[in-house]
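Q: Multiple structures are listed underneath, in structure tokens.
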Structure I
């Protein structure tokens, strides 16, 4: 059992061959190791034969290091990178439908403006907003929108890229 003082948030980027079953093998490894995947996003990279999987998990450093070693044992895995909060730009996308009568619309529009959210749809009694940002920004807006009544929400997993000039590449890019 992990000591709660050692447990922290980790974002893990994994470059894999874009082939059937890879996501299942990678997520299964996390499951077998007892990690709850808080967030998962996957999609092709600039090379359509390679996919990037971004996972967000909580754990301690020793368990994460062991997990990285195990990931490299999977044949389809090309590269693994554990991002620190300072070394990466991390974003997620949320669409949220809130209750919004005529009197509430203006205040919700002001909130959207402050958070640089987009209004995607307006009806007589609801509004749909889209927000992109880091977890703190998304949480802050959702907290404020809860006062109006969140009716429905869809949220992507986090995606991340390393800051600066270095980049995560794969042997397949060479």
Structure II
């Protein structure tokens, strides 16, 4: 986990704030914000760090695509979530994006469990998780047998992923400013 240049930190903060706000308000992540994030990530990293910066930004982008594209294809994530995490990857670079992904995943899990405990439905979610794993092992899309598992289904339980990604990114940024251990 390496600290980012100030322009990259500001870009990440702005991208996360805009997309979290729009995801809460309209459940959409605007393409203009994602394109701006991708552009800033690639150009700023290249300008600041040369070819190494361009490679880091490209690898951060590609890691996000590699991890989120299967989730999108299985209808477990929206296209906006995929594009947002790719933009975050381009700005933060590799391996920082991996840390952001891990933090976001842990926070997302905690938030979902809390939400399910509050709304009631934890048992059903555990049953669905077992079903999803079984279907994936059989190389089948879980949402084909159970349409409620598709993110496109109006009855499916979803949370705005941009909010969770923003919180994960802000935690990452905070951790990069902690003094090193002695």
Structure III
């Protein structure tokens, strides 16, 4: 188990629609690492592309707010029904220290796979439903800043520019390191 680096706004993988998971054989250790990374960052959800992996996979744990909920794994998830509307403040591990009021459907139905590869269909609402939608947005290249008005985004524009510049430096450094290794 290991804590992975979380990529930030400005890294191109956050704007990419993630590929379906086809090989389930090595997911156990990756999922453990996703949980470790999420807990270390004090988050409630983490998508694979937030650690640089192009996979339709995310983990969520809201058990600290709802004792009947257990940590959850969603593979190849798809929202098939959404209803209602609610506004709630959201933060994002890939856009640190920024919180925005995001409007989302209040109720969703998802189709997804578990580690056993079996398809499940389930309805969600409240914090778990919102967290699923947030992580699904990540897997589709959408960030919370895309879910708010231009005016709201302008309020955090300075912070966003700073985060983006730092992320682009890290991407550039990774590219140089890859060339040196090759």
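What follows draws every value from the coordinates through simple rules; no lab data is involved. Just so it is clear, the structure is predicted and the values come from calculations on it, not from any experiment. Cβ atoms are built from the backbone, for glycine too; each structure is taken alone.
Q: Cα extents along the principal axes in Å computed as 49, 33, 33: which structure among I, II, III?
A: Of the structures listed, the value fits II.
Q: When FRET efficiency 1/(1 + (r/R0)^6) of positions 30 and 110 (r between Cβ atoms, R0 = 25 Å, to 0.05) is calculated for each of the structures I, II, III, which structure yields the highest value?
A: III
Q: Tell me which of I, II, III gives 1.9 when you compute distance in nm of label points 7 Å out along Cα→Cβ at positions 78 and 166.
A: I
Q: Here is a follow-up. Here helix-only ellipticity at 222 nm (-39500 (n - 2.57) for each DSSP H run of 4 or more, over all residues; to 500) was calculated and came to -8500; which of the structures I, II, III was it taken from?
A: Derived from I, not from the others.
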